[in-house]
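**Student:** Each structure below appears as structure tokens.
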Structure P
Amino acid sequence: MTTPPPEPAEPAASAEPAAPAAPVALFGPAFAADPHGHYALLRERGPLAAVEIAPGVPALLVTDYQAALEVLRDTQTFSKDPRSWQQGLPADSPVLPMLGWRPTALFSDGEQHARYRQAITDSFALIEPHLLQEQVAQVAGELIQRFATAGTADLIQQYARQLPLHVMNAWFGVPDADSDRLVAGMAGMMESTAQAAAAYADFVTVVSRLVADRRARPSRDLISWFLGHHAELDDGEVVRQLTLTMSAGHEPTTNLIGNALLRMLTDDRYAGSLFGGAMTAREAIDDVLWRDPPLANFSAHYPRFDTELHGVRLPAGQLVLVSYAAANTQVAPDRSDTVVRSGDGAHLAWAAGPHACPARQPALLIAITAIEQLTSQLCDLELAVPEPELVWRPGPFHRALAHLPVRFSPLPVRTPDDEEADTGPVYLPAG
């Protein structure tokens, strides 16, 4: 008896291809409240992952440290010129004030980049570090006097935001009457909301007027130094380098001071530092530059041709952003919040490669001096609200507190004799 042949097997059902993961939104209050939770999700998707930096504006975000360095250093594969990419965006897109092309060092390559960057670095080299430190200390003292007798303060609005502004105004020769417009313009463009384009336009208007004034009446300030540089920038180029350096100098420095103060007020390792012990202001700043850099996601790059990076296909002109915050940190296998460091100076908060921040030393000096002055005079600072109640400003690019309310033992009211005993230059008006 023969065995009948087996019944033909049913054809295996073909597996449906997995749908691509939805882009992760890097805007709005959810991201601002928990960026590291978003970065952890993105890292699970690979070294580069799809994100949205505004509604309908996609990008690829680099979250891997090594991949980030490759992008930042590879000028043959990647360009900084966004013009082909931005053709697909409406003129009022909220990200264009941060990413739209302008004739600056940030958006140029090769010889043009070198020309613009030389004007920036040469001008900033004229700032004497000891004079800058004295000026920051003087401004810090004036600002602290304004709230020291109250016993409470908002260290963002009354200190961290004001201090870099007054220092910048002095070096750039900006009248106090223009301060509010400059701050509004710089903050508005960073938050990338619907008002970003108008905020940036007003910022440019103020700076253009200052440049026209210095062209007619040169002075001893950075604007005049830019105008007189051997790169021979025209007025439009000077305006754009100034808006770049002002915004890069003010907002990130404000946020660096604020984030470091928060770290010192909430991290047990710094519990004694407000009283002169434990870890220092510099260590708090280094910690923040690793963990919560004030500019968290930026360094826009665009492939010059179709290419591949760490297994991810990149079409020519694709917007690729580097997440300094995500690349700096790694999540341990047990999901504990562990920071892995390859050296104290190896973080990417200043970027890397030919477009690395040219003003890191002045920014560090301002932040360290500002924190040391504050904590030496108000040594029992503490948060006035629970940490979870603090609000972070939304936006895809920065890590920025809206407010930092604190309380402390009020200082005595200063007398006229105390005022007369003060010596040294005064860099901002009282009151």
Structure Q
Amino acid sequence: MTMVRRRLGQGDFDMFAAAHERFVTGKPGGRKLSLKFIDLTGVSMAHRILDDADFSGAILENCNMAGARLERAVLFGCDLRGADMTRACLKRADIRGACLQGADLSEADLTQADFREGVIAVPHETKGLASARHETRQGLADGARFAGATLDGSRFDGVSACKADFTDCSMRGARLNGANLKDADLSGALLEGADVGGANLAGARLCGAILTGVAMDRARLDRTDTTGSIREPDAATIARAEELYQMALDANAWAESGGVLGGPAVLDGEDLRPLGDRLKGLKLSAMSARGACLAGLDLRGAQLQGANFEKADLRGVLLGKSDLRGARFGAALMTKIDLTGADISPLPLGPTRSVPSNFSGARMRYAELVRTDLSRANLGGADMSGANVTGANLDGANLADACLDRVTGMTRPAVAA
């Protein structure tokens, strides 16, 4: 028997959503939103605050949920086909048994979201939950778009995501046991520590993906393209880590002593991944890491004035609140890098001279540049697709020929310096 669902229009939804926003923010007249098994087809929820709302079993087909805040929201068993969920915040959301076929979740934050199979109690048409039937629903995301999304720690066990787009996603520690990812595109995805045991990756593209700590031998790999992917550091690289760390400490001593002790670190072409977070907060002025691999490192708070990262792999690196004045990033890979609050303004060389930072030709897709000081930076030809520049200082920056598709927070048009 097909369940007849109550249809809710835009006006009624807006009223309920406003009450829920008051509930979330602690204002008078608030009421938690619960719209279980309601037909909300085509309703706009864009940019609404819907944390902890319950939409169990609801029809949300073709809904506009772009930029909505849905932390811990219950979307259990929902029909989300064709929904626009771009840039939505769905941290720890319960999306078990939901149908996401053809949905757009580009740049969404799905950290620790649960997409697994779910068993849902469907109320009887006339008797309600007293005579409910139970349905087991597989998570379906065939053809869904997750480009640039954050799926760290998410649960994708058993989900079908054939031909889904996961390009440039961050999927660190994601669980993909038994997932069907046939013909999916995971090019450039950051999959450190992901579990792909029993996953079907036949025909999937993992070109340039970071596969550190991923046991690929337990997945189906027929026709899987892993060209240019990065695997675990070899034994020689791991053994060299202590020597590289000592070089960093010598550079820190050089900076602290005003050039009396040690010297700038020269790490060109090195694989620094075994260092993890050991460089965090160090003074590494004038460091040269040209062509080095720093993917996934934690360098928050580091002092890197005048550093050279040209052609380096900086994907997923944490550089929040770091000092990068006058640094060079020409042609560097910087997808999903976090530069929140970093100072990348010109480096003073005297009373009248300074050197601006250079990002010419860098790949900065989905970079976090919130409140970053990029004044006078050379961003000419950089690919900043999907980057977040909310509150960033771009005064005098050169944005000539930069790709600014889907950039968030841009307050002025791109101009040449």
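What follows is calculated from the coordinates using simple rules that are stated; it is not laboratory data. This is a predicted model, so every value here is computed, not measured. Cβ atoms are built from the backbone, for glycine too; each structure is taken alone.
**Student:** Suppose semi-axes √(5λ) of the Cα gyration tensor in Å, for residues 181-324 alone works out to 35, 14, 12; of P, Q, which structure was it derived from? Write out the running numbers ahead of the final one.
**Tutor:** Numbers: P: 33, 27, 15; Q: 35, 14, 12.
Checking each candidate, the match is Q.
**Student:** Taking volume of the Cα convex hull per residue in Å³, for residues 37-252 alone as the criterion, which structure among P, Q has the greatest value? Walk me through the numbers before you get to the answer.
**Tutor:** Details: P: 165; Q: 132.
Largest one: structure P.
**Student:** Let me ask something else about it. With distance in nm of label points 7 Å out along Cα→Cβ at positions 21 and 317 as the yardstick, tell me which of P, Q scores highest. It would help to have the intermediate numbers written out before the result.
**Tutor:** Numbers: P: 2.8; Q: 4.0.
Largest value of distance in nm of label points 7 Å out along Cα→Cβ at positions 21 and 317: Q.
**Student:** When P(r) over Cα pairs in 5 Å bins from 0, in percent, for residues 141-196 alone is computed for each of P, Q, which one produces 4, 17, 23, 21, 18, 11, 5, 1? Mind dumping the intermediate values first?
**Tutor:** Working: P: 4, 17, 23, 21, 18, 11, 5, 1; Q: 7, 23, 31, 34, 5.
It must be structure P, since only it matches.
**Student:** Follow-up question, since we're still on this one. Of the structures labelled P, Q, one was used to calculate helix-only ellipticity at 222 nm (-39500 (n - 2.57) for each DSSP H run of 4 or more, over all residues; to 500), giving -13500. Name it. Spell out each step's value before the answer.
**Tutor:** Details: P: -13500; Q: -3000.
Label of the source structure: P.
**Student:** Which of the displayed structures (P, Q) returns the greatest value of relative contact order in percent (Cα under 8 Å, 6 or more apart) on calculation?
**Tutor:** Numbers: P: 24; Q: 6.
Comparing P, Q, the top value of relative contact order in percent (Cα under 8 Å, 6 or more apart) belongs to P.
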